[in-house]
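Bear in mind that the values in this text are calculations on the coordinates, not laboratory data. Treat the numbers as computed from the prediction; the structure is a model and nothing was measured.
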Structure I
Amino acid sequence: MPRAGAALPRPGWRVPRPVWALPPVAVLGLILLHPLGLVVQQSLSPERGGGAFGGYAEVLGSAAFRDALGTTVWLAAGATVGCLVLGFFLALVIAFVPFPGAKAVAKFVDVFLSFPSFLVTLALLFVYGTVGMANGLWTGVTGAAEGPFHFLATPWGVLLAEITYFTPFVMRPLLAAFSQMETAQLEAASSLGAGPGRIVRQVILPEARPALAAGGSLVLVMCLNEFGIVLFTGAKGVTTLPTLIYGKAILEADYPAACVVAVVNIAISVGLFGLYRVVSKRAGA
């Protein structure tokens, strides 16, 4: 029996800490890094020869890739700007304009984040699709053969769907930032004669900038990789990098070219995700 207060003997052999890291690293490597490695390897093995980077030169120099990259960039940038403007306005109303059900609306924003993107696009198709409610109402009233609403199958329809789906991702950090604001600042500005517009510009907006930057960075990354919205809108003339990968791999069975586009898409996404992490860290600070 050891004496009271005596230290218990330590075991003579302990597992080094780096050893404990091996199982999770091995699992992550098998699940994530191994498939990515196969994609990179396939992208460096063009079927038509030309060296390891021959596939990159061919794909990156093609008009299809340039068009897809341009479409992806402008859709992602346009959706991000639209989400920032609409998200800031809606979060401002929910946080500072008292109305019945404001808390319920804020809770719904959290629930909306769990919805899949194709579900929102499907809802838009029910309303504005070729055989949707709006066209049905139009033909019922006017007796026309078809309705005038066909914009969902255009780039503007894809942009509208992306703004509709991704706006709550901007609203969520804004609502969190607004909930931490001191109401005394708003009351002091109002007592000094500042109008609502000036209060928003000089008091609320400076406090919201970190949250806007974090939410905008996240939306930009997600829009860059969005596939379901473009597919479900049926916009045949809209080809983004994800849909180009799908077309190369599934429709054309050109796997090396699909892997080249995938590697480029991953590189852009990782770079933007790094930007998002930096911005989010600063916003948290």
Structure II
Amino acid sequence: MCLFLIASKLTMIRLLSFLLFVALASGCGQPSYHPSTRVVNGEDAVPYSWPWQVSLQYEKNGAYSHTCGGSLIAPDWVVTAGHCVSSSRTYQVVLGEYDRGEEEGPEQVIPINAGDLFVHPLWNSNCVACGNDIALIKLSRSAQLGDKVQLACLPPAGDILPNETPCYISGWGRLYTGGPLPDKLQQALLPVVDYKHCSQWDWWGSTVKTTMVCAGGDTRSGCNGDSGGPLNCPAEDGSWQVHGVTSFVSAFGCNTLKKPTVFTRISAFIDWIEETIASH
């Protein structure tokens, strides 16, 4: 469905959303618990070192199961992947999660109301490689922010990361292709592969689009269950920015050579994010 806005209303929405993000920016992207700097094929993350990481869970037979990751970008908004949500399911978001196998105390379990899932209007579930694999979730109540639950910083609109920028993927995805889901949050260092390299014929070729970010491409990668989670990248001021939403990996396996994990590039969707939040 297309939504047409008159210029004055669009200007007002952008102004309100700009003020919202400015108000939030001072407290984002700065974990109280600093991430580890050494990774070999992924490892347990330092507890609460990615405090914007969420576990998106869906209800089945009276119990909730982890299905995807996500990032808390405002006290009552999470960004995730479009392929992670369906209007036919009932969801909850868990904030302040580290070990899914234990009740550790900081967890905040927040239900999601029907109608509060906002998938990008150009997302096509039959064509993941077409792009636009991004969705916003409005929480039924605001998150309580603290040292273990914090907001992610988003990059400026249009920002493109240089080749080999040292970013981290984080999530509770499978430890290897077809393997188990871990209890503890995992992280892995995934250097960015720029579009020039990632779109070469023996890499992803035309499958990857300019609205995507590639990272990794050897023995470290995302896997099933990481979808929707963040690609965390260092900013010049020492904070972290979430530049990507985990989207897809190769059908030949999660860590296939020259097939980096592909993320939705958040900087290509800043306007849509701001307008969606401001209008809901």
Candidates I, II; mean projected area of the Cα convex hull in nm² computed = 14.3; producing structure is II
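State the single structure among I, II that was used to calculate helix-only ellipticity at 222 nm (-39500 (n - 2.57) for each DSSP H run of 4 or more, over all residues; to 500), giving -3500.
It must be structure II, since only it matches.
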Comparing I, II on relative contact order in percent (Cα under 8 Å, 6 or more apart), the highest sits with I
